[in-house]
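Structures given as structure tokens follow.
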Structure P
Amino acid sequence: MTAFPLQAQLDHTALQQSSDPQPDSGRWNISFEQLAFFKNNEYYTPINPGQTWFGMQLTPQVKYSPAPHVWLSGGLFLQKDYGSLKALDKVQPLINIEYQKAHWHILAGSLLGHVNHNMSEPMFDFESSFYRRMEYGLQAIHQSDAIRWDSWIDWQRNIQRDDPWQEQFTAASHFSGRIAQGAGWALKIPLQFTLFHRGGQINVGPTPNISKLNTSAGLRLELLRGNLALESHLMHSFDFSPHPVQPWINGHGWYNNAVLKFRKYYRATLTWWRGTEWQSPLGGALFGGINNYDVYLNQRTRNLYMLRLQYVRQIAPGFYTDIRFEPHYDQNLGKVELSHAVFLSYRGLLKR
């Protein structure tokens, strides 16, 4: 059985896309991933009224290596949301070309996305795994003992001349570098940014263009012998749209976590978030102050105190379980709200 390393914030091992060994040159493999997800957000705030995600995802894939360090992949992403009247709620292609050598991994097409980016929640909502899991574009990942750097462009919608909608894409990066270490401890610097753009020059329609930038810089101290991690991030949001449609142009936030892993499979995370005029198109809705349906219900400042309890375990080869219980206190509203979740996933691989 596997004991997972101490990760930042929440442990998303059960939700991650597979990074199984690639086939050798001239060979192929067949892989499949299956995720059963249930997450119930019992929120009653005007910012995030809460939602229940309940369903199943399946991703079969064939991968072939025509030459050393090069892989071609093709497959399907299937999702069924329980209670939906559709037979399948999402059917999307999984196609990419990969190049991997030494510390670099380059992808074109389907990306290693969502929780694999390991972004902070105010910057990037991990619940996008349930409503927009697939990302398409370009990605470069550098992985070494001291550095991990993930940069990507996710092209979400293209346009043709006279289309009534706008093109939409995200460019983002997450850099984490170790700057010092000693016997049983390590100090790291995590740097993140996301750039969201929606616009275009050849489409038609009155919808205003949107360009928003979010940045984060922090420090992370890992005490390996005590299975404890402390981290703090300073974040800023900038709206440099030609004609902003939100009430705030610049905002900031302070995101703090204390993560304790205990009894091998358990972990507890204490989180404090304070955001002022913070907005992030890709971030978790719980952290922002924008009400997308009624501007009179916007909240300029958000103060949240969270307790996240997790049980994460590999209970059989390729089979993972993740159980979560997450109450939080909203200081602005004086209320305690609750989220709980159960995830089961399996990753299988056939080689030839």
Structure Q
Amino acid sequence: MKCIELVFSRIDEVLDIIDKLIELNCISRRYVIIRDGNRLLIPVIEECDADEIKGLREFRVVECNPKELNVRGYRLRELVREFFGDEVAIHVPSSFDIVDGIALIPLHDEGLKYAKVIAYCLTLIHRNVKSVYVKGAVRGFERVRELKLVYGEPIYEVIHKEHGIKFYVNVGKVYFNPRLSTEHSRISSFVRDGEVVLDMFSGIGCFGIHIASKNNSIVYSVDINPYAVYYGLKSLKINRLKGKVIFINCDARLLDKVFKGRIFDRIIMNLPHNALDYLDIAFKLVKINGTIHLYLIAHSEEEALNMFTAKTNALGFSCSDIGIRWVLDHAPHEYIYCIDCVGVRAMNTA
């Protein structure tokens, strides 16, 4: 077996060669990378052309006898530490998203220079992943996430499955969070046949399609991003539904004018950063004794409830029952909560 031997005082000194080997698919995925102090032995496939990396840094091609790779039971940080050391492992994110064969990893500042080696190790553990992107911030009203390809082929569009339901997703064009699959299913379990539901910030329509797959109900799925509506309509064609989903490409701020007096049994407001700013529109559109599911970001349940009740009181509405549920970690000490406001009523009619 041939290995490329790299000797260094800091791993950063040889990152250019490692990154190039990854780009060229030269590293054997069958054997482990051997780290012995400040020395790396990287097993390479026979087809690898060492001339491609000459000039980057001094290295030797040596005979080696690495163990066969077995990643069973490994977490990503553990594998990165074993291959490349603590100086890289400390930058491995605690969580990342996989959408079918696409992985989306959050890396910031110092960690960005290790993106290729972290992505390479991720694909050793998750063999179905063909593309790895570093995900940046969600930008603009259309909620499109910044992405940078760091490993594999530039794949954007896939069919993603949740609880037996299929969705067309284009990670470069629409906002999509696979970690919300449990929440999509949870909300759909509350809906009963005959309900008319409004999803004010629907994205590709995950809530709506989940609901319509279980219930003979009507869901209006609204999003300002035309690509979200496009992929939502494509998803309708590959699922069997009991109910009906109607997609509308529109700014949620205009919905009271769009629906002109129509009211809804249930409203979903999954826009955690500023759903509270649209609560006045939701109160105009929800039935008396209807339900609103609103998502927001807060440091604690108490803070989330205080934010919600302060807003509802200011608007002159209340709930006969309020539930709250942690949904996701958003950032250190920040969490996404769902407020379930059941039995909506105007205060002067209580």
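Which structure, out of P, Q, was relative contact order in percent (Cα under 8 Å, 6 or more apart) calculated from, if the result is 17? Spell out each step's value before the answer.
Working: P: 17; Q: 9.
Considering all the candidates, the number was obtained from P.
When helix-only ellipticity at 222 nm (-39500 (n - 2.57) for each DSSP H run of 4 or more, over all residues; to 500) is computed across structures P, Q, the figure 0 traces back to P. Looking across P, Q, the calculation of Rg and Dmax of the Cα atoms in Å that yields 24.7, 83 traces back to Q.
Given a computed value of 2.5 for mean projected area of the Cα convex hull in nm², for residues 180-219 alone, which structure among P, Q does it belong to?
Label of the source structure: Q.
Given that mean count of other Cβ atoms within 10 Å over residues 68-75, derived from a single structure, equals 16.5, which label among P, Q identifies that structure? Walk me through the numbers before you get to the answer.
Numbers: P: 16.5; Q: 10.8.
Answer for the origin of the read-out: P.
For which of P, Q does FRET efficiency 1/(1 + (r/R0)^6) of positions 60 and 260 (r between Cβ atoms, R0 = 41 Å, to 0.05), calculated from the coordinates, equal 0.60? Don't skip to the answer; put the middle values down first.
On the way: P: 0.60; Q: 0.00.
Of the options listed, only P reproduces it.
Each reported figure results from applying straightforward, stated rules to the coordinates on display, with no laboratory input. This is a predicted model, so every value here is computed, not measured. Cβ atoms are built from the backbone, for glycine too; each structure is taken alone.
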